Structure P
Amino acid sequence: MPTSPATERTSARPIPFLDLKAQYRTIKSEIDAAIQRVMESQYFILGPEVEAFEKEVAAYLQVKHAVACASGSDALLLALMALDVGPGDEVVTTPFTFGATGLTVARLRARPVFVDIDPVTYNIDPRKITRAITAKTKAIIPVHLFGMAADMNEIMAAAQGVPVVEDAAQAIGATYAGKPVGGFGRCGCFSFFPSKNLGAAGDGGLLTTNDPDFADKLRMLRNHGGKSKYESELIGMNSRLDALQAAILRVKLPHLEAWSEGRQRNAERYAKLFRDRGLDLTVRLPQTGANRDHIYNQYVIRVPRRDRLKAYLGERGIPSEIYYPIPLHLQRALAYLGYTPGDLPESEAASREVLALPVFPELTSEQQELVVDSIAEFYRG
């Protein structure tokens with residue numbers, strides 16, 4: 001069977017969805033030196049490396065306090081614990097995100113109250129927040145999804161004084177009105193999972209806040225609820241960032257802007273390629289909202305016949321991912337909430353149509369052309 005030019009080129013040179021090895025090669029000597037420094041110190045839990053990283057990342061994010069923890073999921077959990085969220089409380093959030101956002105609320109025996117998304121940005125629709133607030137609402141969690149800031153001015157106004165916890169797991173370095181996300185609400189929650197724009201060599205997380213008392217409470221909660229080793233003032237947990245991860249993140253942090261700019265350049269190139277091939281009416285491209293930027297932790301398009309396209313690309317060695325195939329209000333783990341299909345139509349429609357393409361900074365123009373040419377071939381039959 002004859003093959004197309006795009007298929008021949010793709011089969012010869014497979015494209016990774018994310019190439020962490022390429023990133024590591026550029027900073028190998030720095031990473032190796034940082035690891036060696038920690039190994040020689042034998043100081044692995046909290047300590048000088050973690051403290052230094054907290055100061056450096058707080059300066060980068062323009063916040064007064066940064067509290068490192070074991071994962072992005074733990075960051076959300078610690079934030080809600082610090083707000084005393086518990087049984088009978090409600091937390092308003094989006095259903096179109098990774099499961100940790102809603103499941104963390106449920107873990108505390110509180111009730112996630114899901115609000116539908118803006119179909120253009122995929123972020124929570126601020127216009128629908130106010131009517132979801134009740135006397136039981138203890139917090140609101142907007143998500144800066146895929147690396148684009150949610151509409152924080154509108155969200156803070158809609159919150160009517162209810163504490164806002166920013167889920168910025170995918171958005172470190174993204175800004176809204178010129179200000180980094182993570183500093184608008186009571187606190188921000190970040191993830192350093194390896195695939196993030198700023199990724200560790202394993203799990204890691206961070207909370208940011210401008211409230212010193214809230215920061216002190218978070219530090220206690222992450223460390224068994226106490227300030228000293230054998231005294232617990234609160235019922236906390238063990239969620240401390242390893243010194244090895246902090247040392248690695250300290251090396252990577254100065255490179256973050258350049259890496260995010262590389263993703264933005266690739267996003268611009270995708271947009272041009274889709275337009276040049278006449279696909280901009282078939283493929284809905286990512287859009288940025290007013291007063292905010294996009295740092296493209298994921299480059300997500302919206303397409304008809306999504307599942308068939310994904311399979312077609314896979315057969316040609318082109319990777320893609322679906323973020324997210326099942327919105328949280330329809331997850332089996334949360335079936336007890338009583339949501340049914342059709343309740344949140346924008347989130348459900350997005351879950352059927354979105355597809356993420358490779359966008360990592362080291363992606364080449366040739367690789368992007370292969371991706372877009374293959375998509376063009378699919379829709380042209």
Structure Q
Amino acid sequence: MMAKPLLGYPRSNGKYGIRNTVLVLSMVQCSNQLTSQIAQKTDAIAITHEMGCVESDKSHRITALSLTRAGQHPNVHSVLLVGLGCEQTDYKKIKADIEKTGKRVEYVSIQQEGGVPEALAKGVAYAGEMKAAADGEKRVEIPYKGLVVAVQCGGSDWTTALCGNPSIGRAADRVVRSGGSVRMGEMRGFAGSEHLVAEHAASYEVGKNILEMVREQRDRFFRESGQRIEEVNPTPGNKEGGITSLVEKSMGNVKKMGSTPVQGILTLGEDTDVPGVWLVDPQSNVGPDPFNLTSMALSGANIAIFCSGRGSPVGSALMPVVKITGNPYRFKLLNGLFDFNSGIALEEGISLDETGARLFDTLVEKANGEPTLSELNGDREFCIPNR
């Protein structure tokens with residue numbers, strides 16, 4: 001069966017957006033409040049954070065890269081940078097790098113404008129112009145190579161491995177067969193099943209790199225925390241949900257990649273035009289869901305499928321997040337959170353193949369403009385994947 005037409009926004013750099021947002025991007029923690037005010041007054045999307053000044057060179061390179069890639073994201077129409085005026089962040093470089101993707105980029109500084117009220121007025125004027133321009137553009141049919149799907153799970157329980165993540169894997173296979181791509185992160189969740197991921201590698205070298213990557217993750221986590229990953233993962237919530245060990249959790253985790261060969265590993269902010277399944281390794285010990293979603297968005301994902309057995313409100317400032325659960329009880333209890341119930345495989349005996357096909361159809365509907373519940377609920381997290 002042919003997939004429905006995919007609708008979106010072609011970008012001048014060859015990428016494709018499935019949203020057309022105006023991004024108000026804080027350059028430093030000192031300008032976070034102003035950034036939020038401008039976004040609220042113009043119905044734009046705000047990104048705030050706690051970085052941007054008094055950072056080591058290594059830390060600030062990650063901050064600058066993350067902010068730049070956020071502004072370059074294909075779902076972003078135009079960008080307003082908001083700073084204090086004396087921050088460590090080099091707004092001129094970030095502005096120039098974002099402009100290379102063909103976007104309009106403006107900058108407002110509290111110090112240069114003479115204070116917060118003045119900067120607010122100028123920022124609202126800029127963002128208002130951008131929003132009017134973005135709203136005036138119409139969706140057009142785009143190729144499925146423009147669909148780049150992040151797959152994620154969090155707040156997992158016993159149903160996640162049985163039908164939640166397997167339905168994502170089957171939907172991911174359909175994405176790749178249609179010409180699209182998949183991004184998968186959660187490196188800390190691979191431990192114990194990394195050999196299964198390596199077996200999916202497109203080449204011997206990629207498989208070897210996967211095993212080495214997980215080994216380095218284990219070593220780095222122990223070096224920096226003095227604990228083994230297994231001591232903190234599964235989480236208390238996972239255990240309450242019936243997951244007994246990291247091996248058990250990871251066996252369910254890796255089902256999200258489906259059966260398509262893994263093409264390779266992308267580092268933080270690295271993108272590729274080669275379709276297929278790609279792993280995203282931010283090369284830091286980040287683990288919670290907002291960091292993983294941000295990492296995959298910074299590597300080009302323009303929509304995500306997120307499975308949660310127990311329920312999680314986490315969303316993304318850069319891409320819509322389609323929330324699913326394999327737990328029929330949780331779907332009914334949290335019906336304002338989940339877009340799809342893969343628990344039909346348990347409750348109604350629907351095959352996993354059919355469940356995955358229905359999830360793929362839901363994914364396309366959301367990509368084509370139907371808002372996800374995370375968008376309607378205002379769940380728009382952005383976490384710089386620093387250590």
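Read the figures in this text as sums done on the coordinates, not as results from a lab. All values derive from a computational prediction rather than experimental measurement. Cβ atoms are built from the backbone, for glycine too; each structure is taken alone.
Numbers for the structure displayed
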read-out: Structure (P, Q) behind the derived value 1.00 of FRET efficiency 1/(1 + (r/R0)^6) of positions 128 and 328 (r between Cβ atoms, R0 = 35 Å, to 0.05); value: P
read-out: When distance in nm of label points 7 Å out along Cα→Cβ at positions 24 and 176 is computed for each of P, Q, the largest belongs to; value: Q
read-out: Which of P, Q leads on mean count of other Cβ atoms within 10 Å over residues 160-167, largest value; value: Q
read-out: At a computed 126 (volume of the Cα convex hull per residue in Å³, for residues 224-279 alone), which of P, Q; value: Q
